[in-house]
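Nothing in this text is a laboratory measurement; each read-out follows from the coordinates by a stated rule. Note that this is a predicted model, so its numbers are computed, not measured. Cβ atoms are built from the backbone, for glycine too; each structure is taken alone.
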Structure I
Amino acid sequence: MPAQSRENTEHYTWGDNCDGWRLLSRPELSVIEERIPPGRGEVHHFHDRARQLFYVLSGRLRIDLPAESVEVSAGQSLEVAPTIVHRVHNPFQTDATFLVVSSPTTLGDRTNVSPE
C-alpha cells in the first residue's frame, strides 16, 4: 500500500476556491489536508456526531466559535466538539494549509447555519 499524499489521493474543491485531499476516509475516522487561499473560507456550520481537530501546517487560520474567534498558526491545533457552531476561514495574506481530523467522519453529518 503506498503512502498517502496530495498526488495519489482524492482531491475536491469546496467553498470559494478552497482545496481538500482525503488522506484517510473511514466511517470512524477521516483525515483531510485542506488549503484556504487568502480571504476565503467556509460558512458557519456544526456536526451532530463528529469531533474535529484542526492542525495548521502552514499559514494561519481563524476559527470562529460561538463565544470567540481563535487564531491558529502553523504548528498549533484547535479541537471543536460535536454540536459546536464553527467557521474556518483565512483573513490573512498567505495560503493556509491544515489537517482536519474528524471522528467519526463528517460525511452526511453537517448542518449549515446563519452567522450568530
Structure II
Amino acid sequence: MDAKKILVVDDSATERHYLHEGLSQLGYEVMLAASGEEAILKARSEIPDLVLMDVVMPGVNGFQATREMARDPAMCAIPVILCSTKSQDSDRVWGLRQGARDYVTKPIDLRLLAAKIAVLV
C-alpha cells in the first residue's frame, strides 16, 4: 500500500522540519509548503491525503487557505487540520467554520496528531 501523502504548511522552517521528521517516521510521505499561497498550489497539483495548516502566516493565512480549499471542487475532499498557537475556543470554532476537520494547538504532540490523522486518512 502506498504511503499517505500529507502536506505540511507552516512559515516556520523549524516547525516544518519537526513535523516532516515526525510524520516521516510514522510512514507518511510528507510534502512541505511555507505559505498559504504555496499550500493552495501544491494541494491543487499534488492532491494530498491530508493538509496540516498553520494559521498565522504572512499573506494568505491558514484560515483563508482552508476556506479557499474547502470551496474548490478539486480540493474540497482533502481534510485539513489547522495547527496554531491560537488556542481560544473562538479560533477553533472559526477554523472549523472555514472547512477544517480538526484543530490542534502548538506545541504539537505528535502522538495526539497521529491519532487525529489516522481518523481522517
Structure III
Amino acid sequence: MDTPATASDLETQARAYLEAFEARDIVRCMTFYDDDASVSFVQSDYKGKEQIEEWHKARFAADLRIVGLEKLTVEGNTVVMAAVVTSKRLKAWKLNTIRGTVTTLFEGSKIKNLKFGMQLG
C-alpha cells in the first residue's frame, strides 16, 4: 500500500507538473496521471491517459500558458491553484488573460482528477 502523500509532497508534485506543462513536455506531463484519471476543462471531460494526452496536445497547440500562479493550497489530497492563463483562443476573443482555478485531486502521488474553473470579471 502506498504511503499517503504529505501536503509538501503534493505541492511539489503540482509544481513539477506545472513545470512540465510549461515546458510542453507531454511525456513528462503524462507521468503525473493515474491510469484512469480524468480532466474536466471548460465543458468537456477527458478520461484515461489517451484522452488526457490528446487534451494536452490541443492545449499546447492553442498555446495555453499559465502566466501567473497567485496561490497554491493543499487540503487533504487536493491541491487548488489560483492561476492567470493566456492562450491564442483567449487573445482571439480580445482577452489577454483570465483568472481561474485548477483543482487537482491526488490518489497517492498521481493525479486522479484535474478540474479547471474560470473566473470571469
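Using the calculated result -10000 for helix-only ellipticity at 222 nm (-39500 (n - 2.57) for each DSSP H run of 4 or more, over all residues; to 500), pick out the matching structure from I, II, III. Show your work: numbers first, answer last.
Working: I: 0; II: -13500; III: -10000.
Label of the originating structure: III.
Using distance in nm of label points 7 Å out along Cα→Cβ at positions 9 and 65 as the calculated read-out, with 2.5 as its value, let me know the right label among I, II, III. It traces back to I. Quick check: 26 is what I get for relative contact order in percent (Cα under 8 Å, 6 or more apart), calculated from one of I, II, III. Which structure matches? Label of the source structure: III.
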